[in-house]
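Pasting the structures in now, so scroll down.
What follows is calculated from the coordinates using simple rules that are stated; it is not laboratory data. None of these values were measured; they are calculated from a predicted model. Cβ atoms are built from the backbone, for glycine too; each structure is taken alone.
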Structure P
Amino acid sequence: MPDNIGVARTELAKAESIVRESESQLKEISRTLEERWTERKELDVLMKTAASNGRMSNLLEMQARAVTLDRSIKDLGRTGAQCLKRIHAAKHYVATVNDRLDHLKREAEKLNARITNRTQSLSAPLKLSRVKMQIDAIGGKK
């Protein structure tokens, strides 16, 4: 499908872009998750101190914050797992597209050889045209 500027992105470029975006998203999720875990550990220490000093109002506020952090950590973990699945699926798709592209290039080479050897096949140039169009759609013009 053409982009707004009128240039069609290749199928391979789209797939690789999805992988990069998902990996970037996973890094951000991991960074945020690490921050939440650090905050939660610090909060545990503060809650123990508040409990030992008898500051119940502070303890209740910190416990409420701890529950919020626990939910956030759980949600981030779930989101990270989904992102990992997307990355795995996208990498598999990139490999599949690369395999298809390699197959089409081999087919184009065979058809070129048939045309070069001047075989009597009238369909070889048409097949080659079709294969080149598919190669351009998947991998772009080189």
Structure Q
Amino acid sequence: MTTQTISPNRSGDHLRRSILVDLISWSVVGGAVALASGLLAGLLGVPTGWLLAIGVALPLMALASLWLLERRADYSRTLVGWFAVLNLDCGVLLWLALLAGWIPVEGPLWWALGAVADLCLIFGIIQFLAWRKG
């Protein structure tokens, strides 16, 4: 007698993980910015209210996106492709704006925006690789 094992379909797990890493990371970054908004405001030279609003908005938007995406049956290559394009475009455009001087910032705030651009590029590359594999 032979037995047959049926394993669940895991072909879309890497697509799902690539988006979850993005949303969870932005939630953590937002929470850290909100918690440290007073300290960061003095360091970066921006109003505390702005940082607090950004810090609260990031996790809320990420959680809303996660809730909407989890209602879907699957994570398609198209969805991950759009996430990758959005992240890569944001990272490149932000670096271009910083290097060309289109955003009038300097000092620590310039470097903070550069770090955001780097995160966008990293997440975009992760999602592009998941898209290619999918």
Structure R
Amino acid sequence: MSLRPVLENANTSLTVTGLSTLAAGAKATSDELSLATLNCIALSLDVSLSIVTPEASTVDVYLVGSNVSGGYGSTTDVKNPVFLGSVDMNETTPKINIQIEQLPPFFKLVFVNNASAALTAETVTYTTKTLNNV
């Protein structure tokens, strides 16, 4: 018997309070995710944002992890953020896919708007990768 990666839970929505109207220079933090609940070895993250006027700026995405639920610090002063990638805001509806291979037991995603304007919409989904017997 061998093991192989299998994609599951395609396009599960992740709640990121305030991201759809995130002001310039502000941060938004997702709900907490737990490896015990997700039961996965990796995660594929899809982020789609909207801005009225495209510009040469980014919305940066960070992972903040913890060994215990809730052990992150505040949303304005997070502990040990791991940079995952940047959404290039030079389109009205920019998108990015981020593969996360090393996940802590508990984690949240933090979004930082470096654009000069507020966002106007967002969609954040994830797909888990698990090992499955074949």
Which of P, Q, R leads on Rg/Rh (Cα atoms, Kirkwood Rh), largest value: P
Looking at distance in nm of label points 7 Å out along Cα→Cβ at positions 23 and 47, point out which structure of P, Q, R has the largest value. P
At a computed -500 (helix-only ellipticity at 222 nm (-39500 (n - 2.57) for each DSSP H run of 4 or more, over all residues; to 500)), which of P, Q, R: R
Consider the structures P, Q, R: one of them gives 31 for relative contact order in percent (Cα under 8 Å, 6 or more apart) as calculated from the coordinates. Say which. Q
